[in-house]
Structures are given as C-alpha cells and as structure tokens.
1. Ranked by relative contact order in percent (Cα under 8 Å, 6 or more apart), which of P, Q sits at the highest value?
2. If helix-only ellipticity at 222 nm (-39500 (n - 2.57) for each DSSP H run of 4 or more, over all residues; to 500) is calculated from each of P, Q, which structure is the one that comes out at -10500?
3. With distance in nm of label points 7 Å out along Cα→Cβ at positions 122 and 242 as the yardstick, tell me which of P, Q scores highest.
4. If Rg/Rh (Cα atoms, Kirkwood Rh) is calculated from each of P, Q, which structure is the one that comes out at 1.04?
5. Comparing distance in nm of label points 7 Å out along Cα→Cβ at positions 74 and 378 across P, Q, which is largest?
Structure P
Amino acid sequence: MADGLRLGIAGLGTVGGGVLDILGSHGALVAARAGKKIEVTAISARNRSKKRAVDVSRLAWFEDPVALARSPEIDVFVELMGGEGDPAKAAVEAAIAAGKPVITANKALLAHHGAALARAAEAKGVSLNFEAAVAGGIPIIKTLREGLAGNRVNKLFGIMNGTCNYILTKMANEGRSFADVLKEAQALGYAEADPTFDVGGFDTAHKLAVLTALAFGSEVNLKEISIEGIEAITLDDIRNASELGYKIKLLGVAVLREEGIEQRVQPTLVPKGSPVSDTDGVFNAVVVKGDFVGDLMLEGRGAGAHPTASAVLSDIVDIARGNHRPAFGVPARDLKPYVAAPKKAHEGGFYVALQLHDRPGAVAAIARILADESISIESIVQRGLEKDSRRATASFILITHDTVETAMRAALGRIEADGHVASHPRMIRIERL
C-alpha cells in the first residue's frame, strides 16, 4: 500500500464500470493527485461472462464478494452492489473486520445500518467513505462533513431523485400525464421496470436519512421519515401550481427543531425563482442552511456512470492521501440519539384542490370549516362547471397562509365528511424556502 493502492470492486454495473473507465482514462491524473498509483486488482460480480465495455480479463475474479472483501490481494474494498442486506452488508462487515477501508455508493445500506457500520469501522481504525451514496457527482457528503464544520446546520432540503424530477419536469413543460412520462423514463433507462422505489419517494428517503445524520450529528433513522411519492400528482395540479406562481418538486426535507428532528419526503410547491425551482430534468440539487455560511446550494448530475464514479474516485483519493475522518462527521459514539419532532411541528402553507358539487352553500361551508381550524386563505382559483354523466362539479383551488399540518388535515377531513366534495381532497405542502 505504500507504493500503490490496490482496489477490490464488488459490483460491475453502471457505477463499477464507470470507475474502471475513469481509471483507464485518467489513471495518471488520479495517481498524481493521490500521491500513489491506484489500480483495480480484483473484482466480483454476479455474471462473469457478461460483455463489458472495459476489459476485466486480467483482474482476479471472486465469485463471493465476502471473500473479495477479506482478500490479501486488495487494500481497499469498494462496494457497488447495492441493497440494504447481504451480500453487500456481509461484504462490508468482512472488509472492516479485516482492517480494510471501505468505499460504498449504497444509500440503502447506510440508511439501515450506517451507525453500526461507522462504529465497527472506527473500532478497527479504518475509513468508511460514501460520497457516491447521495446525489451522484455532487460533493454534498464532504460539504456537510468537512466544508461546513464551523457551522450549525438547522435545515437542508433538495431534489435527490432524478427520475422523479425528470417526470415532473416533462409533465410541466410538455403537458403530458404522469403515466405517459413514466413510460418514456423507463424506455430511456431513467426509471426501472418497477419504478416504486423512485416514484414512491423511498430512494429520496434513504438519501435524506444519511444527510440528516451528517447535518445534525444524530443517529441515522429511516423509520421516522414521512414518505409520500409523486404517483398522485396530476397534470391539473402542475398547471394550477404554475398559475399560482409555483412549481411542483419532490423534495427531501430535514429540519432541526427544539422538539426534535423533522424528516419528510413529499411533493412540494416551491415558488418560481427560488432555490431548486429551476433544477429540472434528471439533475439534483441540495440546499443547506448554515448559521454562519447562510444558504448554500449544490446542483449537478445526481446519477449516471461517470458522475457517481467520480464521487467514488474522490473517496479513493482521500484514502490514498491518508485522510481519515469519522464517517458521519463526529465519532460514532458521539452521534446523538434520534428524537423525532411531533408531526404537528410542521408549519407552512398548503395547496388544496377540491372538486365541489354544484350546490348552494358549498363554498360557504368550506370557508366556515377553515375558519374553525384557524386557517386563512392566501389565494383562490375557481374553475367553471364540469359536467359528467351524474352531476356537475367545479374545481376549487386554494393556497393557505402558514398553518400547522394537524389543523389542515382536520379541516380536510371535515370538508370530505360534509359531502360537498365529489372526490378525496388533494393536499400538497408548500415550502417558502
């Protein structure tokens, strides 16, 4: 290891192939920056016979990634398999137990087991690096862990899933339905055949859990994240939001409050011209609010072979240079127990879409219920009557002033129970940013 750094890579998919490609193209540049030669000496993947863009025939092949992790033929174990459990978890644990630094791009593994793995790594005196686990090529991990070490962070939020951002952008710009754009995203490889992990908000939640621990010095806690995906967002919602001066984005939001930590993944109305509102397509953006630095926004490609592999290479260079830091910014033993803020702590504005029956007193009844819950209205849009085979209805869109979520949900429950609406009310939170 003194003269060079030998890497063992488990997982030769998109990111693994990207790492090999970058080292093949920029090996001398990376070595110069690392201060020593970097080479891949051993690999493991599910399919040995698969044709790959990079020749791997000269590298030592391991059928078992756990055996690779323990091998004396490598100095650093790079886990690019994915998944919260085995074999990724077993391989990372084996590498740490063998005293080898670990680099991973596995947000699911970190979201479920990050604190335990950090403790194990620190007990063995080895690094656990994961720049590539969140937001692809955007250096958000190092920014939180190192660049903002002199700041207290009280909030972070951002677009952390390119698939969702692509779908919402296309819906807004081209007037197409969610289902139509999703099919296109799948054809282009931006979405999986089963897109639930992305469009359901779970991918964003894994990333948010990792960033929250880094930002607030707390234990990683995925279970406390309130998760809502974009499946229910309609073209009407996007058009209504635009008319009212907003765009709809899927945001991951973490806030440090006196009562505890609030984490949520949700479709969100963001004001046009505000941070992240102009981040479109497959791009990601993360905004961090520090007490001394103010607002800091990082934007870039959040996925893909080369952006994510670039983040992996930055971790490799850190290890080659001997840069050893606690995985989550502070020693794992000092991570604070996670305390969740009560849900009523969320306060902000709300977008509400109601389909009202055409009957006398409907609007007055809704206004009365909102007033009872101390909810005031900022703006209203009312559409003309829509007639189906049964009865006439009208779209009633409102934006509220800031209120607590519990009051908003109570009001909507009463409005639906009163029978003035033809369908379940749709509510989307607003971030003033």
Structure Q
Amino acid sequence: MATTFKAVVYADNKRQDGTYNVKIRLTHRRQTLKLSTNIYVASHQLTRSLKIKDQSVIDATTQIIMRWRSIVGALGAVADSLTAKQIVEHIKREELRKQAFSLDFIEYMRKVGAQLHAGTGKNYAATANALARYTDGTPLDISGITVRMLSDFEKFLRNEPSQRGRNRKTGTSSATKGERAVSLYMGIIRATHNKAKEEFNDEEMGLIRIPRSPFAKYSIPTEDMPRKRAITADCLQRIIDLPDEPIADSRRNTARDCFLLSFGLAGMNAADLLSCPAQSLKDEVIIYNRQKTASRRSDKAEMHIRIEPQIAPLVEKYKDPTGTRLFRFHLQYASGDTFNNALNEGLKRIDAALRTDTTGIAHSALPDHITFYAARHSWATIARSAALGIDKYTVHEALNHVDSMKITDRYIDRDWSVIWNANAAVISLFDWSEVRQREEKRK
C-alpha cells in the first residue's frame, strides 16, 4: 500500500507576521498526518486557494518529499504493517540519524553535577574545571572523548600543580594530585559519558548518536587504599579532656565538641550535624538521613541513633534555640564549606595543643594531623578492636554506608538497638567526666 506525501498550507496556520508554515501531508493506510517543516511562505508565494506557486518553495518541498519517500521505500513490505504514526516516527529517527550530533561534554558534566548531592556535585564541577584547563577553555565535544584523549588527560592531571587554596590563583604549588584524585576524576568522566549515552542514544529505536565506548579499552587507575585516619584511644581521651579556651565559642572548643559529637553519635558526619532536622528527641533518639548516601540507598540512608548519657551534655549545649534544626551550627555557619573550614582550623589548634602538652600522650602516638573524619574512623576501629569485637555488619550499619546486602535486608526488620548497644559499648571505654564538668561550669 503506497504512502503519499503532499506539501500543503492551511489557513488556520497563519502566524502574526502574516506567514504560513508549509506542512507535508502524509497519507498511509487511509490515515493522514501533517508534519511541520522549517519552510515558511508569505501570501505572495501562494494562490488565493493557498496552493504554493513559488518555484523555489516547490523545489524545496519536493526535495523533502523525495527524501522521505526514499526512507519509506527502504522499509519494503514492512511499511504495509505499520501505522501512519509509526511511519512518521521512523522518518524522524532516520532524519535525526543523518544529522551531525554534538554535545559540549564539559557543560554537560556541569549540568549533570548540578542535579546531584552537593558533595558529589562539587566533584563533578572540579572535574569539569580540570577538563576546561586541559582544553585551555575551548569546548570539548563528546566525540573527542577517546582512549588517547583520556590517557593524555590522565597525564595532565598527574603533572598539574595542586589547585587547592591559594594555588588556584598563584599556581606556585609543587604538589600534584594524588592517585585518589586521578581515579575520582576519570571515574566521573566515565559516569558522565555513560549518562550521555543513556540520555541521547535509543538502541531500541536504532538511534545511536554517541557510538563510541572509549572506556571499553581505557582502564581507570585504581586508587591506593586510603591511609587509616583513626586515632588511638589515648589520643581520643586527651581530646575529651582538652580544656576550654577562654574565648567563648572558639574554633578549638567548637571543633573539639563537634568531633566528640560525631564520635558519640556513631560517626555522624559534619554535614549531618549542620543539617540535622529539628525533632522532639522522643526516647532520646536522633533521626536523620545521612546526606552522603541518601541518594544511593532505598531507605534514603535513614539513621536512628540513641543519645547516650555521656554525650547528652553536648547535644543540649548545641541545640538550636530557634527550633529550625536540631543543632544551632547553621546560625553561625552559612554553608557546609564554612562549617568545615572552621572545624579544620579548630582541629589544627587541637593538634597543636596535644603536641605541646608534654604530660600527655607521646608524639609518636599522634597522627600526621587530626581530621574530622578521624572521629568516624576511630569509632569503627574501636568497635572492631579486640576490646569489643563488634561484628563488621553492625559496624557497617552504624556507619550507614551504601547498601551492600540489599536482598538480605528485605527479609530483616531493622533493629536499631543493635547499633545503640554497640555505640554505648564504644563510648563506655572512655572517661567523659570532663565533658560533664565543663558543661556544669559553663551553665
């Protein structure tokens, strides 16, 4: 059954500027559909009955019709089994296939990153910035993501000076990116490339705009095992006992208390301390969703952690008086970055205080520097130590990592008391009397 095409103009398609859009009327199996073109005509190019009389327009529409007839003709007998709508969809796919596809990969990466969790989004932005430095600010089409380009970019990352802090402006640092950063950046490029193929390719319809798969041959460097950031029990006790600085709300005091809050709440992240929602603390339990893994877990990384008596004075000290959130950190710090910067500065002062205190622990027992994440690492290390021997699965649940036992978890009701008992056991290994005394003195 033949498929026919005819260029037509309809009176109800007249635009405000007096022009008409030329449409191609397709008739197939007694079904008629009208397809818009990019051709517009004025009244002087038409007869009174709106038939096209301009020869240049007739030639242009004839080319379109001939091309579309060829596309339908290539279907052969299959065309007879298709509806008019299916014929139109096939024509559109073939037209798109012949068009050159382009995608600014760097800008697309920024767009993808902007839709992700803030922390992950920052990594996407950093990778996009690195790619922009690599291309000297010129756009990078997705067709340029090849095995050779990836290898060259990897070398660029390894040789480029660190872009942290003032180095972004001066470029004077001799330090280069570590293996973890290289692995992270290349992994983000792969994830973005896969996302683009998922969005712009339609394999079922045979529409492949991005045909290359460079990561089938290029291997992302494996990052070294991260250096353990846990601190010793003796060092942690010294942080608990560290006296207040005379300045109210000093960075050292805040960093010490937040570090202990994190440790005492089974490794709660700084981002979650800052954003933890307001709640009644019914049964002395804090409920929150861990930001880092919420988007990657079916339960939104929901966490219930009981407030143990040893840590209760700090929870009370930092409670939000406005009732907007659980803790008042958001009243002092406008963003996660400023909060983290303040904590890092305070931890440097804590580190310095521990090193100058000759009556405390030996300097050899101190890490190179104390990070906020050390509270979380230390909790896990102590929980798994010979002193307690808490099983790995309980530690995994308490740290609220990405699901690793999704199928098994469908059959198990969550028993938060297991985590609470583990946390109570970890906390009980330390003397918290100084915390209580400091708070009594402050009040």
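1. On the way: P: 16; Q: 12.
Checked P, Q; max of relative contact order in percent (Cα under 8 Å, 6 or more apart) sits with P.
2. Numbers: P: -10500; Q: -14500.
Answer for the origin of the read-out: P.
3. On the way: P: 4.9; Q: 2.1.
For this comparison of distance in nm of label points 7 Å out along Cα→Cβ at positions 122 and 242, the top structure is P.
4. Values: P: 1.04; Q: 1.16.
Source structure: P.
5. Values: P: 5.0; Q: 6.8.
Ranking P, Q on distance in nm of label points 7 Å out along Cα→Cβ at positions 74 and 378, first place is Q.
A short reminder: the numbers here are calculations on the coordinates, not readings from a lab. Values in this document were obtained by computation on a predicted structure and should not be read as measured data. Cβ atoms are built from the backbone, for glycine too; each structure is taken alone.
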